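> Before anything else, here is the set of structures, which you'll find just below.
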Structure 1
Amino acid sequence: MISAGSSDRMVYVWDTDTGEMLHKLGGHEGSVNQTCFHPTQKDLIASGSSDKTVYLGYLKD
């Protein structure tokens, strides 16, 4: 998987093998500047935004 934040305040997660978008996550009130997967729990993602918040959550299938 690969993830990216966007100026539309969303976090996107794609399958790197198929190119399929797996998740579109909202919640931030500003541009998402950073995303990061946990090093051993690949379904745990963090995102940081210009709204000065950090969200942490589990990706569900």
Structure 2
Amino acid sequence: MNIWTKDNIINYTSDPDEANDKKYPKELQIARKALREEDQAAKKDGGTVDWNYLLTRMD
């Protein structure tokens, strides 16, 4: 499953709260969890994920 899709990123960034994952279908829950892990790993290292950059590079 490719988590790096425009729909997944928009969904995660519009509602990143883990408590709300249960509102979404199982496949989307998996993508949200993976994106959250990437986001938290970047923040742990003092960085950020540039979501706008990623979204502008997708078709």
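> When relative contact order in percent (Cα under 8 Å, 6 or more apart) is calculated for each of the structures 1, 2, which structure yields the highest value?
On the way: 1: 26; 2: 41.
Biggest value here belongs to 2.
> With helix-only ellipticity at 222 nm (-39500 (n - 2.57) for each DSSP H run of 4 or more, over all residues; to 500) derived from the coordinates and found to be 0, which of 1, 2 does the value describe? All intermediate terms of the calculation are to be shown ahead of the outcome.
Working: 1: 0; 2: -17500.
Corresponding structure: 1.
Every read-out reported here was derived from the displayed coordinates using simple, explicitly stated rules and does not represent laboratory data. Owing to the predicted nature of the structure, the values given are computational and were not obtained by experimental measurement.
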